[in-house]
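Q: Structures incoming, each one as structure tokens.
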Structure P
Amino acid sequence: MDTKVVHSSPGVTTAPVVLWVEDGLTGEYLLKLWQTHAKLFDVRVGGTCETIRAAVHDERTADNRRVFGVIDRDFRPSNHAQWANPDSGIEVFVPPVHEMENYLLDWDALAGCDENQKRHRRARADTEARAQQEAGRMVWWMACRSVLAKYRDMLVGDYPHHPKVTDIPDRAAAQAYIASSPWYSASFPNATTAIAPAGALAADLGSAQTVHVGELNSGRWVQTFSGKEIFRSIRGYLFNSGYASAEAMDTDLAKSVGEWQHANNCVPTDLVQLRDALKARVGL
């Protein structure tokens, strides 16, 4: 079944569910997995997670209750535990893996998919070993990103929202609005106290590296490391020529993996749950 992701809002749609995703690869992959239900979903590309959150919130505020989003977790918490609860109020779904490409790190699917079979026919074990080697080179990079994400959340996690114009008539109101915020009075001072001391950065990086080494050794890296970089490395191993762009090659391999997972009843459980949660939210 041919599927297509819309890369910007087309306006009126008859699909029961409108789903905003971050990029075309995610949309094409999901539609391959859900191809027997594809007519239920109008999948649109929104770009960044912030853009998707804003677009979904604005449309739902305008009473379009069939609009949802799905974004990569990256270093944010997942809301996967609440997907099955129709009263959870979730507008944007955040899967438990690092990003959508982690679901493509399926060694059987990568070995068996058409894009591999019609080219070099790379063996499953060789593909997995190459991916693990790539992950091994990423440990300190992941540690650095983990600490950056931790510091960002500590410093601006509860940064005050901009007030309404009617709430700030004078200087005193402006000062009180900022000074009374938990961020100004507690979060920011506490964060700087924790981050600034000599040795704090080295200790935080060391702790993060220990966590990621543990994930590498346990096999958890397939879910927790940055899937995008690992997937692109594997795609380069499977094929790396004859295309206009790396993005087009990535997307075609993602579609091929999704097709294999669908045909072999190996759709990732999380993404079956996502599909069913979206259907349930609109009464299907």
Structure Q
Amino acid sequence: MRTLVYFASGPLREEYHDLDFDKIYLIDNCFRSRNRIPENLSQNDKITCMGMDCLKSIEFLKQKNVKIDCFVSLNEGLYEGGGSYPINSDMFLGYAMPIFKDRYIHIMNKNYYSNGYHVNMDLPYSMDEIKESDSNYISPFIFSKSDYHKGHAKVFQMEKMSSINKTISISLFVKVNIIYDSIWNYTSDLEAIVISFLEQGQRNFFEQIPNVLNMNLMDLDAILDYCKLNNIENIGFTPLTRVNYENFFKKIITYSKNRPLNVHLFHLNKNQYQEL
């Protein structure tokens, strides 16, 4: 089963029916039903059009056991079409990573984004460009006819790197695990997830997920109080912004004098946590 998912796709195009994929999912608000069709879906044997927010679609795709062979995002409407966050950001790709196959194709135009959107594609994947002469090349112009993509839209072969873990014991009761992977690949192992990435238009989407805390909205003391109240022993953090790690660990050690705590620090960019 080969599956293509096009996020912020815009309308269905006739040529999608000819693509060599068993299933194609097109996700865009333009498919929102005016006739109250359940879940804003329209589909045939091959193509499913999903009228929903791209972040919200991830849980739906997970429930359908979708695994992506080809990821497409072009012209997502950030500047003119109502898009509120960048699809190729760490924020979105990290959240979507549980539905990526270990080896998949990624079609994007990095030049589409301004520096303010923090799109760097520095991920725990090897990333090799697929050239037009290669047999597995898929033309980006199937998905968008914009002249802006000429010379800029790229097709990449992505291959998941082995997760690199390092463990540090910082006290009798506290262990810190540094994990080069998406925190969302470990939701079943964590009793609490602490995010600290910047607001990029996702609004309060993540705070509505059970056991997710936002360190931009609450301090470490409040998070540790939450751990104590809920008897939490395994907690995961995305990379912390504007945090002094020495003070961070001092507070955790004080909190954990007689209480075991496993702190998991996740990162998508390879050089994060170098100071540790």
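Q: Quick check: 15 is what I get for relative contact order in percent (Cα under 8 Å, 6 or more apart), calculated from one of P, Q. Which structure matches? Before the final figure, lay out the partial values.
A: Numbers: P: 25; Q: 15.
It traces back to Q.
Q: Out of P, Q, which one gives 1.2 for distance in nm of label points 7 Å out along Cα→Cβ at positions 25 and 249 as computed from the coordinates?
A: Checking each candidate, the match is P.
Q: For which of the structures P, Q does the calculation of volume of the Cα convex hull per residue in Å³, for residues 185-232 alone return 109?
A: On the way: P: 109; Q: 80.
Going label by label, the one that fits is P.
Q: While we're here: Where does the value 20.3, 63 come from, among P, Q, when Rg and Dmax of the Cα atoms in Å is the thing being computed?
A: Q
Q: Upon calculation of helix-only ellipticity at 222 nm (-39500 (n - 2.57) for each DSSP H run of 4 or more, over all residues; to 500) from the atomic coordinates, which of the structures P, Q produces -4000?
A: It was calculated from structure Q.
Q: Turning to a different aspect of this structure: Rank structures P, Q by mean count of other Cβ atoms within 10 Å over residues 17-24 and report only the one at the top, that is, the highest. Please report the intermediate quantities before stating the final value.
A: On the way: P: 22.4; Q: 14.2.
Structure P comes out on top.
Q: Matching task: 46, 34, 15 is the computed value of Cα extents along the principal axes in Å, for residues 73-152 alone. Pick the structure from P, Q. Before the final figure, lay out the partial values.
A: Values: P: 46, 34, 15; Q: 35, 31, 20.
Value 46, 34, 15 for Cα extents along the principal axes in Å, for residues 73-152 alone corresponds to P out of P, Q.
Q: Right, next: Mean count of other Cβ atoms within 10 Å over residues 89-96 computed as 17.4: which structure among P, Q? Write out the running numbers ahead of the final one.
A: On the way: P: 17.4; Q: 22.5.
Going through each structure in turn, the value belongs to P.
Read-outs throughout are calculated quantities, based only on the coordinates presented, and are distinct from any laboratory measurement. Please read all numbers here as calculations on a predicted model, not as lab measurements. Cβ atoms are built from the backbone, for glycine too; each structure is taken alone.
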